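J.: Multiple structures follow.
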Structure 1
Amino acid sequence: MTTAMKGTELAPADDLIVERAAGIATITLNRPRRKNSVTSLGWADLRDAFRSIDPRMDRVVVLTGAGDTFCAGADLAGNDDSRSDLDNMRIVGEACLALHRVQVPTIAAVDGAAVGAGMNMALACDFVIATDRSRFSEIFVRRALSVDFGGSWLLPRLVGMAKAKELVLLGDFVSGPQMLELGLAHDVVGPEALEAAVAALAQRLLAGPQSAIMLSKALLNDSFEVTLERALDDEARAQALNLVSDDAREAAAAFLNKREPNFLSAARPHIENVEKRD
């Protein structure tokens, strides 16, 4: 995996490309001839890419696929035979967990197929923007496999248990507009409008108060795992941090002066050049 640290440097020969520019980290699955399916070695690279996200530099993450496919899931022909199937699957799990642990907002830009682990990878992001020609499927059952990349955890939380079982046990294809109806997509646009729609959402997030957004994301991610009492205590701690921030003071001043806030966290310079992290 090559990480482009300056502007829009690219390494087209790589299976995974990470670009950083103006606070946005774009991670591109780059195997269009294989429908961006991911090998066992690729899962490790993807895990490391998610782990490399640094809120001091990366304020929004965009996950996408090269060509006309988001991700066809795992490349079943590309596993590392030196490891057991269980060890390979644990690396898939590590990639999922690393994505879940990304502190800043994540956007899946989905065109074409997002199936199997590819569908769950998209759903693990905070926002899904799809095209009207995109197709999603928990295709595992059609391959005599069980759901993975966190689908057994994600789907019941997103759509309820009954719909989760329908999606997983039948493996039917769901269109982009149907994903919108299910509440699984933030927006559905034409393929030619996907880049602009993702950029608009990313800019809206960039303009917001970074600390408050990160704290809210963490609270929501923890919500199914804690009691109401613990959630209220966590909210209080987070709010105490927010209330003494420069962004909160700016929000108050903007309210009193009947103008839009100009959050200082959005204006702070970002680290443009950093060494590759483990």
Structure 2
Amino acid sequence: MSEAAAAREDLEASSGSATALLRTVVGSILRPIGGWMSAAGAVRLMDDLGIPAATARSSLARLCSRGVLRREQRDGVAGYAVDPAAVPMLQSGDARIYGERVEASAWCLVSFSFPEHRRASRDRLRRRLAALGCGSVADGLWIAPAGLEEEVAHAAQSPDGDAAVVLFTDAVPRGDLAEGLSRWYDLPAIRAVHESFLAHFGAAPAPADDAQAFALWMRALDEWRVIPYRDPGLPSDVLPGDWPGAASAGLFRRLRRDLEDRAVAYASAVAAPERTVAAAR
């Protein structure tokens, strides 16, 4: 994976910051409205999220440096467009974030061994596997639901000819899977992100207008989008009976149904108003 690609995908692992919120706007709003927004519109949308103009401009510059956005003037108006190189990352994120939640019934394993002088490559692979939702079985052996096989295989591709990386697929566990999951995954931390999402948005008041609908949806989506990477479909039948995963997934679906279309329409009017006018003629 190139350094540019790694910088882009690093944004998947975080939420809450101004840059993470802007990345959420880019991924969920900018593409549906044509892939471009005016600079002034971008700052105004961030203001709707409580982000000051100076911080918004810094975040825009940061996403440009990371290859997610690029500066682009249209009809004499300064603005920002989605960098084509970022589209595969965004599409991959769509599948994970919006895709139907499927609980794991089979697993894949990736085994790797790097010579000591490739320690940095080994550490990068560990970070990437963790970010995808893999669990650590042992120092050089990681596990993931079989549905992540393609993503795991892509992450495990090593440019180092002297690294040994082997992927095992369609593994069916025998023994105490519940005990294994408690060792391979940080279940208390995963529970915490589900419960945090429920606490923040489960009783959120209905937005009074489309600006508030936009802000609520962006905040909810930004917090949710990391959860399917933390909990990639761990099977509920071997998790505690009060596991909050199904409840948080249900809340996300409801929020999307109620807010997404309003948010996109609002953002289109703010970020690319001249297109809205043209479409109305």
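J.: One of 1, 2 was used to compute FRET efficiency 1/(1 + (r/R0)^6) of positions 29 and 229 (r between Cβ atoms, R0 = 35 Å, to 0.05), and the answer was 0.95. Which one was it? Provide the component values of the computation, followed by the final result.
T.: Numbers: 1: 0.25; 2: 0.95.
The read-out comes from structure 2.
J.: Let me ask something else. For which of 1, 2 does FRET efficiency 1/(1 + (r/R0)^6) of positions 101 and 253 (r between Cβ atoms, R0 = 30 Å, to 0.05), calculated from the coordinates, equal 1.00?
T.: Working: 1: 0.30; 2: 1.00.
The value was obtained from structure 2.
J.: Hey, helix-only ellipticity at 222 nm (-39500 (n - 2.57) for each DSSP H run of 4 or more, over all residues; to 500) derived from one of 1, 2 reads -16500; which structure?
T.: 2
J.: Taking relative contact order in percent (Cα under 8 Å, 6 or more apart) as the criterion, which structure among 1, 2 has the greatest value? Walk me through the intermediate numbers first.
T.: Numbers: 1: 16; 2: 24.
Comparing 1, 2 by relative contact order in percent (Cα under 8 Å, 6 or more apart), the maximum is at 2.
Each value in this text was obtained by applying a stated rule to the coordinates, not by laboratory testing. Note that the structure is a prediction, hence the values are computed from the model and not measured. Cβ atoms are built from the backbone, for glycine too; each structure is taken alone.
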